[in-house]
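The structures considered in this document are given below.
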Structure 1
Amino acid sequence: MAAIIALAAPLLFHRLGAAGVCSYNEAVEALFVQQIVEHRGGLFPVEGEHQAMYKPPLFHWTALAADRLLGAGKVDAFNVRLPSAIYALACLILIVGFSYSFLGARAAPLSGLVLLASYQYISQGRFGRVDMALSFCEAAALAAFMCWLRAWRGGGAGMPYWRWLFALALGVGVLAKGPVGALLPLAAAGVFVAVNRCWKAARRVFTPASAVFGAAVGASWYALCLIGGRYAFLSRQLGSENFGRFLGALGAMPPWYYVVPLLLNSVPLSLMAPLAVIAAIRAVRQPREHAEDAVIDCAQFFAVFWLVTVAFFTLAAYKRRAYLLPLWPANAVLIAWWIEYRLAPRWGPTVRPAFVAMCAALIAVNLAIIPRQEAKTCGKGSFREAAAQINRIVGADEPLFVYGMVDPAAMLFYLDRGVTFIHGELGDAPPGYVIVPAAIWEHERDRSPGLDPILGPTSGAVPLILLRHGRAYAQNREISALPRHGF
């Protein structure tokens, strides 16, 4: 375990904050972390006094806790990505410990190496989004269910303990990314129970108290939204972000969308995972009622979760590659089981060293290329320098407006101040300062008298111009009365 953690530390934390925040998806989460950490956003952070938070707050609360422990009062790229790295490391430790308990000491390091060698797992562990928090919660729920099942088959010792942990993991999974955090582990458990006819187990996996506890944890923040009248949060969370995405309100991708990312996101491990799933399903043909069958139980259950997850997101209209991230803890267990219990007995003792060598090479590649790719992806696209220049010119109490920017989240993060979005004609901008893309200014300058460029074009993928319109007064009543718009 110590060796696995020692390998994980540089992969997850080396140059974690070196690349700027430039991706829209990461910048959106960064804005809400900023509101919670710096501006006391609390339970219901908003951006621009208008836009409700896109995801439940577990990721953001983790960022707040980490910043308080580190004594950091200012959010930067490192702080935004730190929760993902923490959850990635915690999930790695969980999977190695679980594999040790179920698959044995020889298989446990293999499961850890799979995660460290996975390009998608490490790259998403360095990205400021909620998906890694969800992956940890779902992995914890799967592990707790398997530990409960083993205790039940072994005579009942420890059953209450694992039952409550299972309920807690499901509830916290909802706080990570909504109902899907509980739905997929529960669906996998249901399919597993049905396939193996464990009807007695199904009746005992929850008690009324543990079921209420899990539901209360998962619904806690949503209940606070309802009690506090934060209906915009509920509408966004449960409407557009959950059911809306599944039903296609935000767009739709073809059913075969996941074929390429599923098989090629971390070659060759991503090619091995489906083979391990097939082997696990084929290994089990009869119901089992004894504790010594825990290894087969483990392989089948994680294979069922893998299939349920792929089927669910294939049926969903809206798809993203990051949705496959929770498969990697299951992949790690399945591949470790496949190597140790299927390939090694059949092909001889060279299988394990060959697999370890392959993972070592992939780990070295991840360590070398992922930080470079992060910097290259952002490249000149970061608004960090442009925002610093704008903040040096525009006083903290002076009105600042934005016009014509499509995805301004990254710029708003680095500005770290209130702005107002102008809709309509640029020439109708109120007195103050206006940020506008240089390309739009070229078309609007002849139709916008009274606007004087005082900065720009700035560097970056989207060069900006800072305009001044008249004299900017912080106490201008017209400005203070303007409605504020989020991104």
Structure 2
Amino acid sequence: MQFTGVSLDSRRMRPGWLYVALPGNKTHGARFAAEAVAGGAAGILTDAAGSEIIGDCGVPVLLSPDPRSEMAQVAAEIYGYPARQMRMYGVTGTAGKTTTVMLLAAALEAAQVTVGTIGTLGFFVGGREVETSRTTVTTPESPDVQALLAQMRDAGAATVAMEVTSHALALHRVDGIVYDVAAFTNLGHDHLDYHGDQESYFQAKATLFTPERCRQAVVNIDDPYGRRIAAQVAGKMPLATTSVGGDADYVVTADEVDAAGRHHFRLRTPTGEHALECGLIGAFGVRNAMVAAAILESDGVDLSVAGPGFATAYIPGRMQRVELGPGAPFVVVDFAHTPETVGAALSALPAGRRIAVLGAGGERDKAKRRPMGEYAARNADVVVVTDDNPRSETPADIRAEVLAGARGLGAQVIDGGDRRAAIATALRLAGPGDWVAILGRGHEREQELSTGRIPFSDVAVVREVWRARG
């Protein structure tokens, strides 16, 4: 049976498409089968429970014990297996995925390669955004992934660099793709609300590094979980390891930071030593550039041609500088939203008094809230606790947990209230030469409240508050 498209959203059906009816947290997608058929669905893929709900709907009903996995394979076939027609790079890890992908894009563009990117910041080909209905924040559902890849192929992309989340791996969103190179950055405390415990979270990530999913691996062995993955893949596929100053295939041998916070570093690789520059604030930029360099060389890209692109990389919401003019404090906006990334972002700031503004998201991993406060207090002089995306939870209750983790560690700790007020407090407390780090939401342009989404950009609000001060 031939289908022209596939979707798990009955509202997005088109004539000739396959509707995939999956079990959900609240209901089963099979209950929307009639709506899908009315929209033109030519068939329905579901499990045994879904089949009983659907009954006779007038179109063929296909049964699978794992319809999610089957959906990914069907989507890849419908769109002509686009991943097979481009070079594919996949990056996984708790932190560093977005930065590494954007560094890859900048390097490939320097090498005159048309590149597509898929991740938290959106979907782009050659620097231009690809319009699509996104289904998830970072890695879309498999039908959308395959449709995006087909769009990128048709737009002339020769290579695609994409973030691969633990959810994407566990939920079969990237099934049907074999990455030419897959990379692991690190593993921290995150997503335990979904995976249950750290080991399950790790195992989800580790499934990327199997012959069924990738041909070559790049692994940061400074991370203990990276060392486990390196041991897992050794002898099964080509492996390149990275380390800052350790014993690895890719090693940073020197790193100097100039007055503007730009890194000038030397990287020893299997092809020799390269002098490179990274304009991102903090050592994380160099670490991620090292991973990107290993990916490129593993796939045969000349680093002497592509490497200069690292100096021009710009990542919205990732240690993004917000220039406020003479006499203003230094301000950065970053997406750090786990204990480890909060600590890393703050410790990456150059010398000076540090003021952190952060909160924790509602309806997400509650176990990380107190540690986030603790890491902030250990790495900043002032911690202003505020709302992140509280969603349906009471904002003050979330702040109370973060505050509890921050108190008693030597930093000045303030309940800053709502996010605009907290940013105003931080800027009022900061003087010239101080650093204000606004953490948690990065590039996001909307804030999720119990009443719905409202426009809110940390970068824009910083500028508005500063202007209002005159």
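All of the numbers you see were taken from the coordinates with simple rules; none came from a lab. Worth saying up front: this structure is predicted, and the values here are computed from it rather than measured. Cβ atoms are built from the backbone, for glycine too; each structure is taken alone.
For this structure, a couple of remarks:
- Of the structures 1, 2, the one that 19 was derived from, the read-out being relative contact order in percent (Cα under 8 Å, 6 or more apart): 1
- Structure responsible for 50, with percent of Cα pairs over 24 Å apart, for residues 227-434 alone calculated and labels 1, 2 on offer: 2
- In this comparison of 1, 2, the computed figure 4.2 for distance in nm of label points 7 Å out along Cα→Cβ at positions 11 and 323 is attributed to 2.
- Entry that produces -19000 once helix-only ellipticity at 222 nm (-39500 (n - 2.57) for each DSSP H run of 4 or more, over all residues; to 500) is calculated, selected from 1, 2: 1
- Largest in mean projected area of the Cα convex hull in nm² among the labelled structures 1, 2 is structure 1.
- Here distance in nm of label points 7 Å out along Cα→Cβ at positions 51 and 427 was derived from just one of the structures 1, 2, and that gives 3.0; the source is 1.
- When distance in nm of label points 7 Å out along Cα→Cβ at positions 91 and 139 is calculated for each of the structures 1, 2, the largest result comes from 2.
- Structure from which 0.20 was derived, FRET efficiency 1/(1 + (r/R0)^6) of positions 75 and 147 (r between Cβ atoms, R0 = 30 Å, to 0.05), options 1, 2: 1
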